[in-house]
Structure formats: structure tokens, C-alpha cells
Structure 1
Amino acid sequence: MTTPIRTVMSPGRYVQGKGAIGRLGEFVSQIGSAPLIVADDVVWGFAGEQVSASFAGVGLRVERVEFGRFATAAAVDALVEKIRATKSDVIIGVGGGSTIDSAKAAGFLAGIRWVSVPTVASTDAPTSALSVIYTEEGEFVEYRFFPRNPDLVLIDTQIVADAPVEFLIAGVGDALATWLEARATAAANATTMAGGLPTQTGTALAKLSWDVIWENALPALDAVRDNLVTPALEKLVEANTLLSGLGFESGGLAAAHAIHNGLTAAPQTHGLTHGQKVNIGSLTQLVLEGAPRTEVEDFIEFTTLVGLPTTLTEIGLGLDDEKELRAIATASTLPGETIHNMPFVVTADDVLNALKSIERLSRSVRAARGLPAPVKYVQKH
């Protein structure tokens, strides 16, 4: 029997700051000489000029391929062919989580190095050694794991500040789950996404991300509404991206992300952000744990103020949607799902009951604390 190990994974270099994208070429030139950039037309419209100038400054070529909406198996395979056709030695994902996940997966399959350049702080995916693969409709298919992390993660906080605030809100939803899941994984002494038992380092970074978010999220979101880079925003971007990225990978995932994956089985949720669905997963995990009432109520209040959903109503579902809710619960508890990292057995019926319970629970807390009643979120396709 193999002796269990404890392990931490991290990117080779993390770079963050206002104007950082202007130095992308400088850092990429230390990694490869024939880069391939993956970016959609919208991202290239606001970042292309700066990326091109930074590449020209160090004599790197500017070779770009457009990207679609989801990280699908077909999209990854197409990128592999492009890498081979252009004889690229490093692939750079510039944009959101699916763009970056596709670049990582293609870089691994093609045997070259890869770089993450998130233009929003909407997920903690950029730093990790894994990609999430979806169908064309946005339904979760699988995690793909790689033996190493990106060689470089670079994020320009002015670009984050100029992006719609909804992206940063989504990042808070994703990152808040990190500590809840890491503490559950640690209690169960379960295996993390890094392929070993939790380390004190991974668990501590997960807790630090939680603390930084609670202290800085609301002022940082206000700063982004005015397109400003402030100390609070710098701290929140680091928490959403680096601290949460290291925390989830080396601290462990549990129920929250498994329930997110289950939610993708319901068509009503396909227009929602990753972080919006994860927040429903986090609240459901707290219910499954029987967490202290004050902790649950504070979580509902804080995430409502942030702008995240805490009810089924807000994500387009209701208590009468028995078929969809059952499908979510079943998908959340499939063999191999991270919900089995919880320190107790969780069944599909448990998830179904917890999911249903958050509607009345959240409504009562919001009413008692003077918060707005829930309304369905406008989904963006």
C-alpha cells in the first residue's frame, strides 16, 4: 500500500498590478520564443494593442487564434492542431476561465508550456494545474489534471477595474467556497486536487483568502464600479486569483463545487457565472454541515450584499422543479465527485433536501436583516 503524501502545487511565477499587461512580453520571453495567443475578439479589442506592443518590445511574434465560449474537448483539440501548425512553444490564454482552461489543456496535449493572462478576476482557475471541460451547452463533463501549473500567471488590475463588476462578483462567489471546502477536506483528511493529503500551507492559504475577501470585497467592488484601482481591489484580486487558486488546489474541494457541477445539469442555470452557481453550492454545503446558525446567516447577508444568489429563485429554479433538482442532486453525488471529500457520507437525497431548504432559509434571513427579497437574475448568454 502506498504511503499517503502531502503536497502543494503552484504556478512558476505570479505577476499582478496596474499596467502589468505591458510587461507580458518581458516575462513570456523567458519561457518561449514562438508564442500562440488564445483570445476572443472582445478581449483582443481592449488588450491586443498592449499585448502586441509588449511582444514587439522583446522581438516576439504576435500569433493569435480566436476562442469561442466554453472549454470543450473539440475546442482543445482544435488548439492543439493550431499549436502544431504554427510550431508554437508556449500558449497564452488571455481572457476568462474557459479561454485559459482551453489553453492549459491544449498546451499539455501538445507538450509545450502555458501561460494564464486573466482579464477578469472571476475564478481561481488561472493558477491551477487542471482544466474544467464542458459541453457546447455549458454542462460539466470532466476535470483534466496536469502534472504542472502554468509557468506564468499575469493579471493587470486596471483591466480588472475596467471590466463589468459582475465578473469580480463572480470571483468572490468562487473564492468564498475555498475555505469552506478546504476545512471540510482537512477534517476528512481527504485527497486534494494536487493529488495528496492537505498541507497546512494549502489550508492556511484557503483561510487567508476568506479573511481578505470579507475585509475587502465590498470596497473593492465599489472601486470597480468607478473603474478605479485601489488597495482593496489589489487585495481582492489576489484573494480571488492566487490565494483561492492555491487554496482550492492544495487545500481541497468538497460539496460546494460538486453542487456547482450538478447545477450545470439544469438548463435554467446555463447563463449564470461559475461563481454564482458556486455560491449556491457553498450555502448548500453549510446546510449539509449543520453549520452554526450565525455563520449561515452571516454568509447569506454578506453574499447578498456582494450581489450573489442565495436562493433557487435567483438562479431560475423553484421548489416545484423536482425533475431538475433531482438531476442536480444526482450529478452532485456521482462517484468521483468532490462532495465525497466531506467528513461524512452525503447522498443525493441529502443534497436535494439541503437545496430545497435554502429558499425559505435565505428569504427569512434576508427579511430579518432588511435585505432585498430575491428576484431571478438576468442571465447573460
Structure 2
Amino acid sequence: MTFPEAGGHDSRTPSASLPAALREPVGRVRPGWVAAVALTNLGINAAFFGPLQVLLAQQSQAFDPAHKEAVLALATGFGAAVSLVANPVAGALSDRTTSRFGRRVPWVLGGTVLAFAALMLLAGAPGVAVMVLGWCLVQAGCNAAYAAVTAAVPDQVPAAQRGQIGGIAAMGQTVGIVLGAVLATLAGGFVLGYLYCAVFLLACALPFVFRGRSAPLDRADRPPFRWAAFLRGFYVSPRHYPDFGWAWLTRFLVNLGNSLFTLYLFYFLQDEVRYPQPAMGVLVLTGIYAAMVVVTAVLGGPWSDRVGRRKPFVVASAATIATASVIVAAVPTWPAALVAAAVLGAGFGIFLAVDFALLTQVLPNALDRGKDLGVINVANSLPQVLAPLLAAPIVLYLGGYRALFAAAAVVGLSGAVFVRRIKGVR
């Protein structure tokens, strides 16, 4: 098995001559560290998707039943806009952090505390304005924590183990999505649902706070801070780093297709399928999806490590994800939704594990891992901004839910095309 040189440091600088915090890792990480990363992913995603799948929809409907779709789109759109800024900025600032606990732990802790407080604010929100503010703060906190824990992987995990770690992180991420839906559904209302998600997030993040320490960055190795250079750093030239650009575009398109698929799932079950308990329906579909993600992520990540290839897995997974949208577009029924959930999970599990490993191998510079992965994570957040802008008019004026799912399939499938343009990773 061979891997190309990971993009975690500038290829012009030998890894051995770099400070310890910036060297390309060579030793395999311990199970306790892996478990802490998985738990942090689990908690962040429970706090994120519990509201996104159920609680925000319920709260929007409670505040304005006649315009629930618009209120939900307003909250999710503004929140996603915040995440566009919060993720790369937190990643960039964590790159420069000189704490004795390492570069990433302080940002996981700080982001978790902010998100915890914001979920409490959401629980007591008196109206739409405070709801939107609360969700924006949740996005800021969760994205700060996520940027830091994601950057910890190329900091500490060797390239040949990243498919395995990507699969385990994806498992934690997916189980978090399920548990978020469980917490939101079993709470019996959005007030308790937010409180449950807040407590769960805090409990899951604490192990990484204690076990995620890494080699600290010395102040002498941190470049002087200049606003102009800091802001320019968020633009990673696709001309100079084409693999990074194609990897970003692939992730953006697959996530945009997925966002179009999931945004109005609650209302799709309620208004199109006429499922009598849409919140429970979302939970059932999420459970099926999650089970498939766990299986394929845990198997697919290590498999790609063994064969030393990433791109064929990403192509196949993107095509599988698009197939799920085709199924519900063609047959908008509850049985078809069950099948689509399984297909979507099978594709997304492989994608989450292998595409993450691929991304860590195209990062331009070791000093900027957090920032560069934050820029990559914009490809996760930007679709959440664009999805409401695209989905609402499609549902209301351009053909309804069938047209929405057909659009999701076309957009997601295009991601399978562009990943083939990456040259530095097989």
C-alpha cells in the first residue's frame, strides 16, 4: 500500500525540520484519543441536527404556523451564514493558539460552552428574532469546536490511518445525528429538546478536553499577526493548489444535494406523504440512514487505507447518494422513503470516511491546517445557506417536492464528476 505525500506541510520544508506541533505525524493514535474525537463529533452533531431536523421546525410552526417554511428558512439560512465565517476563522485562530494544552483543545472547550449557552437561549426564546439569534450562536459555537477537532486529525494521525479515523469520526457524527433526533423527539417539545441537546453536547466534549492535548506551538514559531495577511489567507488559490480546489468543489456539490434532500424532510412527510407523525417519521428515517452510515463508514474507511486509493470510493459514494434522491422523486411514498434512507446512508457513510481522508492529503501547509480545513468546511456550510434559497421556490413554484429531490440528485451526482480531476491522490 502506498500513499502520496500528505498535504499537511509545505513540500518544500522537510517535516523533521519543522516544530513538533507542525510535523507530519508518524505514530498511530491511541484508542482513547480516537474515542474522544468520536464522542466530540457525536455531541456536536446531536446539538446541531436535533434542532435542524425537528426542533427548529416545531418552533417555527409554533411561532408562525402560516409561514413556517419561511421562518425555518430564515433561521437556517442566517445560521448557516454564521457558520461560513465561524468555521474557517476559528480554525485559523486555533492554528495560531499557543496554549500549553495544544492548539485545538481551547477551541473545542470554548465553542462547546458557547453552543451550550445558546441552546439554553433557544429553549426560552420568546419569538422569531431570539430564535434566529440563538441558532446563529449555536452555529458559531459548534463550528468553532468542530473546526478544532477536525484539524486535530491531520495534526496527530498519520496519512495511512486517516481512512480508519475518518470512518470512526463519521460513525460518531452519524450516531450524533440519530441521538439528536431521539433527544428532540422524546423530549415532547422544543423547550426540553434544546435542554437535552445542550447537556448532551457538554458531556460528549469533555473527554477531548482532557485527552486531546497535543504538542504546543511555541510563540516564536507563530508568524506575526497582520489583518491583511490573515484575511488573504482564507483564499486558497485553485491555480496553485488545484487538488485542494477540486476537493472543495466535490464536497460542496455533494453536500448541497444532501441539504436539498433533508431541509424539508419534516414537511415532506407531513404534507406530501401524509405521514401521521412526521417527527417520528424523521426519527425512523434517520435511524435507518444512520445504521447504514455506521456500517459503510467503518468498513469503507479502512478499506481505502488498505488499497491506498480514495477517488473510486468518493465517486461511487456520490453516485449512491444521488440515487436516494431519485427514489423519492420518482415515488414520494413512505415505503420509498424507507428505501431511500438506506441508500442515502450507504453512500454517505463511505463519503464521510473516505472524502475526509482525501481532504487531509491535499492541505497546502502544516501551519494552516485548521484554517484550510475550515475553508473546506465552508463546503459543508455554504450549501445550508443556498439550500433554503433554492428549495423554497422549487417547492412552492417549480414542481413541489418531486422537483426538489430531482434537483438534489443532479447536483449531488455532479460531485462524482469533479473528484476525478484530483491528481495528487489516487
Structure 3
Amino acid sequence: MSTSSHPEEKYLTRRVLSMQESQTMRISNLAGKMKAEGKDVVSLSAGEPDFPTPDHVNQAGIDAIKSGFTRYTANSGISELKKAIIEKFRRDNGLEFQENQIIVSNGGKQTLANTFLALCEEGDEVIVPAPFWVSFPEMVRLAGGTPVIVHTTIESEYKITPLQLEQAITPKTKIVVLNSPSNPTGAVYNEAEVRALMQVLEGREIFVLSDEMYDMIVYGGIRPFSPARIPAMKDWVIVSNGVSKTYAMTGWRIGYLAGPKWLIDACDKIQSQTTSNPNAIAQKAAVAALIGDQRIVEERRLEFEKRRDYMYAALNSIPGFRTALPQGAFYIFPDISGVLGQTFNGVVMQDSADVAEYLLKEHFVATVPGDAFGAPNNLRLSYAASIASLEEAVNRIRRAFK
């Protein structure tokens, strides 16, 4: 049987062909390859804490293995973990859920993908504020929906306004994505801002997918406000979270979703035919993380805040860079318009991809180009690294654009 010189165009689905590779993973993999070759790369590309998983969490995983807790569990997660998640929502977010309103999945990505697959059909529109986490529009496309991108600016602190939301809604709008604290900008919507956005949606039968993965990594006394706390929107808000960022458990792959029982049942059905239950050992570790001593969360949050303050001051002192102060997560998202169009060491900086490639290949600093997040004039830098590493990275960036 012969195939064309481009079999992917003949055989792959339009959904897959329309998707983009994750730029964050691509850059991280390239940086890792350069490190393996012996190059002194400072990586600010990875979206994971540099801290280790807490000891008591690791021990819970070890205990699970030793006790033989290594078989299939209930598809949607063990009851013990669902109870811990319910308590976490009550303690940290002021939310009340029942066990049948919770599903545990293989990471936060799966909770989001399950939701889009359950709700989106061909022609459905999903409003995604930009800058956005790289996977939001790609997941929408994979589910058959159409992402509608609403752009924000540094002047608005990268937050969508009620007027922008109103103007983006059409009869085809099915879901609005709200990511607070935000990856990649660190923006956090306060209570008044969330209530104003939800007022636009009340009575319109539009779902809100609220990604709250970084809810415990916030600064300056700010607290995120979940739209699920608004009674009128309770049946229309789906909350996604997980243990990856708060407890430095990215590789354990435990995410969880809370929402109306009928939707959770649908996600359960999808999961039963794709991956089955999340990792049994990781579920036991997640229980320990959620119900154990939470002081380590605050200790690490304070360290992230010191790093944020350093990066904000340092990057704003580099000519051509301009950045907003992140209020949460562990990313900073400088606007680099001031260096675009210029030539450095013979390399023309036409867009953020050029800048990221130049920094990595010429100065051994790994960042992620902003066009991956729908913001071609920006770079995403993670400050989930030691102060010494951050200082070295900033010094190299300063030299690169001298």
C-alpha cells in the first residue's frame, strides 16, 4: 500500500491537525537536551515548583505501596480522597460539594479535557481570555469546539472586563474559561471583578470553567474568589484544581473537578473509557497532602513571594522590558515590545519566538515565547527557581539585550 509524502494530511483528523504542540513542553525538552550536552542552561520555562514533594506525602505513597494499595480503584477516585477534597474546598475556598459532585483524574489537564469533551460539540464556542494557558484553546479544538480569544493588556493587568465578555458572547457560546490565579500572567481576579463578570452571565445558560490550580499561591494578602461561591451561578460553574502546584506533586498526576452531578457523571463515563482511575498510590499521597499539616504551603508561598518581588524589580530595570506585578502563581510575563524589531549580536528580534530562541541558544536561558499563550509581545518566565538561579538568569538577559 502506498501513501503520500504527507500521510498525516491524508489520515489524521482535522482536530489533531488543528492542534499545536505544547510550547512549554517543547522548550523544556530542548533545555533539558542542552543541559545533557553539558551546557550551563538556566531554565525558567518549567511550570512546576522547584521544591520537593513534602516528606509526609512521600511517606503516604510508600505506605500505600507497602500495604498493597496498588490495584484499580473506583474510576472517579477513592472516597477517602473525595472527602479530603471536599474539606479542602470548605477550608480554603468557601465552597460546599458532595462526593457525587467530585471526580479525581490523572492531573488537572484531564479534568479540563473531560469537561470540554462532555460539553462541546461542533459549532460550540468557548470564550478564552488571552494570555491563556497553552492547552485551553487546543483542548477546545480537540473536543470539536471553537475557541474565541479575547485579548487583554498589561494596562488591564491581563484581566478581561465585563464589557469584553458581553461583546464576545454569541448564541453559540457554551463555556467561558476563567483562570485565576493565571498561568502565564499571575493575574488574580478579586471578588468584585468576579461578581461583575458573573453578572454578565447570569440567566444565559453559559457554563464557567474555573481553573483554580494556583489558588494557594497568592501574594500581598490577596485571596482568589471562586465564581462557584455565587448562588445564582452555582449550577453553571465547574471548578478544576489539583495537588500539583500547591504541594509540588506535578509528577504524581492528581487533579480533581467539582460541579453539577450530571456533568461529573459524564466526565466519569469519559474517563472510564479513556484512562480509568487515577493512580492508586498517588491518590493516597494526595489525601496526605490535603489533610496534613498545611504550614509548608505557607512557607513555600512566602519564598515564592520573595522571588516574585526580585523578578519584578529586576526585569523592569532592563531596557525594552515592561512587566505587571503578578498577584499569584509563580510566573512573570514581561512585555518585550521594546526589544522587538531590533538586532542583537546579528539576530533580528521579530517576535517572542526569536527572543526565546536567542536567549536559549546564545545565552543559555530557557524561557517560553508569549505567542504560545496568545501574547506574541511577551515572554513567560517561571520564578520556581532559587534566587541564585534567578539572579544569574537576569544577568544573562541583561547582557543579551545590552
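Every read-out reported here was derived from the displayed coordinates using simple, explicitly stated rules and does not represent laboratory data. These figures come from a predicted structure and were not determined experimentally. Cβ atoms are built from the backbone, for glycine too; each structure is taken alone.
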Can you say which of 1, 2, 3 returns 0.15 when FRET efficiency 1/(1 + (r/R0)^6) of positions 60 and 300 (r between Cβ atoms, R0 = 35 Å, to 0.05) is computed? 1
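Once mean count of other Cβ atoms within 10 Å over residues 92-99 is calculated for every structure in 1, 2, 3, which label goes with the largest value? List each step's numbers first, then the result.
Details: 1: 27.2; 2: 20.8; 3: 15.9.
By mean count of other Cβ atoms within 10 Å over residues 92-99, the leading structure of 1, 2, 3 is 1.
A value of 0.99 was computed for Rg/Rh (Cα atoms, Kirkwood Rh), for residues 124-251 alone; which of 1, 2, 3 is the source structure? The partial results should precede the final answer.
Working: 1: 0.99; 2: 1.03; 3: 0.94.
Structure of origin is 1.
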From which structure (1, 2, 3) was Rg and Dmax of the Cα atoms in Å, for residues 156-211 alone calculated, if the value obtained is 11.1, 31? 3
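Comparing structures 1, 2, 3 by relative contact order in percent (Cα under 8 Å, 6 or more apart), which one has the largest value? Don't skip to the end; give the middle numbers.
Numbers: 1: 16; 2: 29; 3: 22.
Answer by largest value of relative contact order in percent (Cα under 8 Å, 6 or more apart): 2.
Given a value of -16000 for helix-only ellipticity at 222 nm (-39500 (n - 2.57) for each DSSP H run of 4 or more, over all residues; to 500), calculated from one of 1, 2, 3, which structure does it belong to? Don't jump to the answer; show the numbers that get you there.
Details: 1: -16000; 2: -25000; 3: -12000.
Answer for the origin of the read-out: 1.
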